[in-house]
Structure I
Amino acid sequence: MKAILLEQPGTFRHVEVEEPAAPGPGEALVRVHRVGICGTDFSGFHGKMPLMSYPRILGHELGVEVLSTGAGVSNVRTGDRCAVEPYINCQSCFACRRDGGNCCENLKVLGVHTDGGMRSRFVLPARKLHPARSLTPDQLALVETLSIGCHAVDRGGPRAGEHLLIVGAGPIGLAVLEFARLAGARVSMTDVNAQRLEFARSKGVHHTMLVTGDGSEVKKLDDVTDGTRHAVVIDATGNAKSMSHAFNYVAHTGTLVFVGISSDAISFPHPLLHRREMTAKGSRNSLPRDFERIISLIEEGQIDTRPWITHRTGFADFIGNFPAYTKPETGVIKAIVEVE
């Protein structure tokens, strides 16, 4: 069976891997139809993803079809098309016992800590499959991306009408936008890429601002909120400089959420945090309920996935096309790999 292996940073290779074994109790064998490409894959390719080990078969944004199931599986059946929750948690550690399987102490994320879906077929725990009545394979592959934004907004807890700032208009920032909009927040967004901000405006952002590096953005964003700053700030850049600077945007008693991840240290003046009594939070992965909610929202037409996929490639052409997807100037919002 063919697979695509990230052998080491910067090096993909087509390889032959063994056919998966029959699914055991609680497991399902799935056929992969679509794989979404995201910032984690880009970081892994560039050697900047601190949690990734090599060599690794990437692929955690997946649209799959159930081929067979093992004993005791009742949530899916053969033929179901599903989104995959790619966070394989132990179910017994402190975090798991508190319904925090998204940050399990022994977490194995598909395509990061363990091999993912850039292959035709594989076996995974059936509890990680979320069937959908009517979603297409493309839509199923977008559910995990959207779930990251859903969880980040839940962590921020914006109230309707409050000012919420999203720093970074990449795919995760745009996923945050979908749920900030549904929460009724007044959303502003910053980025260094004008194309991405144009896309964000088409999705209903209240205010956008191109970051130019001249340090004027704090004053400009103060003007948007009449000087109160933002009740919730969500930084989706994964850039340590941006993440450190994000503290300046937060209102008194406001909340800062880091949904991006950086290998570098984040620093800030403690009085800035203390004087405003702000709350800083991490947001890692997402929860099972997020997948169920997103599938329903897409089925009900409350989330329109059509503008998201800007690039697609066949499995055989992926290695040649991937480097272009890492470059913002190519206008990539979401690239999809057609595995079938």
Structure II
Amino acid sequence: MIPEFSGRKDELKDWLTGELSGYLYDQLSPSYCERSGLGFLKGVPLPFTPGNYVKFQDGEELAVSEIADNMIVNLGADTHFRYAAPYKRFLARFFDEKLVDVVLSRSHAELGRKMYRRACIYARAALLLDSEARDALYNYACVCREWYLSLEGEDESEKLVAVLKSEAGRYFEYTTEADPDFAPAWYYNGYTYLNQALYSKAQLAWKRFVSLMEGKGEDEAVKDAKERLAALEEPVVIESGINMLLSGRTEEGLKTLEAFVGTGYDSWWPLHFYLACGYRQLGFIPEAIEGFSRVVALAPSHYESNLALAQLYAQTGQDELAEKYARKADLLAGSAGPRS
């Protein structure tokens, strides 16, 4: 189910409300509100650009579209904006359902100029107007994706990138929920799942995309999806082996995963981690120690493997090694090192 956009926690607000710093706020006179049938705006501060405000103070009439755009920016910057209800009522009074398309066109224009915050504000405003509109869902996901791609590698933006990735992935999924036959969203869903190491879901997404694009020509996205599908065949098998282990089919899972030891996946620490967990579960302690040691060699800050080694060495009476890995696990506890 696609949630109402205004009902969600606003994860991006802190990065967007700076765009409101140039606005001035003032109220319409009560008498004007009554004469114009805008009683619901009594006592409600309206946003003005400095140029708007000069006209307003001089008694000049402002175009409804100017006031509307200012309201839209305020709504999109803060989805829990205090005066959202009267602003939305004003927009509904003067504009029809095509307003969503107009707002989306503003978002597209800002994205084309690489003004990511503004593009995101308009994208969010469109969703506030219609939380289930396919084009609004997809546009917001695309804006979030383009924004985080522009920021990757900038350490100070790490938290923002994480929020944008989460939003993009979630809204590409919502797009396919709103329109299961909308191919572009399935393409990006594949990458979302791939980045989360959900190989089976990535495979299904790209298969769906290729199927929907059949007969429409083989563009770069289709070629890319087909290449990704070919590369996913073995990771999907590995994922199935991991799922067997997690579901209690330990011996079957081990047999599946052991086939990849010594292959091109030998440097992939999750393979050795899950193998080690399986060996430990079956009581094969030397094999488990060897597996967790491989993980630590490949990913030294992997907390669970360091902790497992401390416990296994203590279990086998190797106190010095047990203390060594226990100290390391304590140092890693609560850190951002890789975890399973």
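Out of I, II, which one gives 16.0 for mean count of other Cβ atoms within 10 Å over residues 78-85 as computed from the coordinates? Going label by label, the one that fits is II.
Tell me which of I, II gives 16.7 when you compute mean projected area of the Cα convex hull in nm². Matching structure: I. For the structures shown (I, II), relative contact order in percent (Cα under 8 Å, 6 or more apart) is largest in I. Looking at mean count of other Cβ atoms within 10 Å over residues 230-237 for structures I, II, the greatest value goes to I.
Supply the structure label, taken from I, II, corresponding to helix-only ellipticity at 222 nm (-39500 (n - 2.57) for each DSSP H run of 4 or more, over all residues; to 500) with the calculated value -7500. Show your work: numbers first, answer last.
Values: I: -7500; II: -21500.
Answer for the origin of the read-out: I.
Which structure, out of I, II, was distance in nm of label points 7 Å out along Cα→Cβ at positions 238 and 318 calculated from, if the result is 2.5? Could the numbers behind the result be given before it?
Details: I: 1.7; II: 2.5.
Going through each structure in turn, the value belongs to II.
When mean count of other Cβ atoms within 10 Å over residues 70-77 is calculated for each of I, II, the greatest value falls to II.
Every read-out reported here was derived from the displayed coordinates using simple, explicitly stated rules and does not represent laboratory data. The structure presented is a predicted model; accordingly, all values stated were derived computationally and were not measured. Cβ atoms are built from the backbone, for glycine too; each structure is taken alone.
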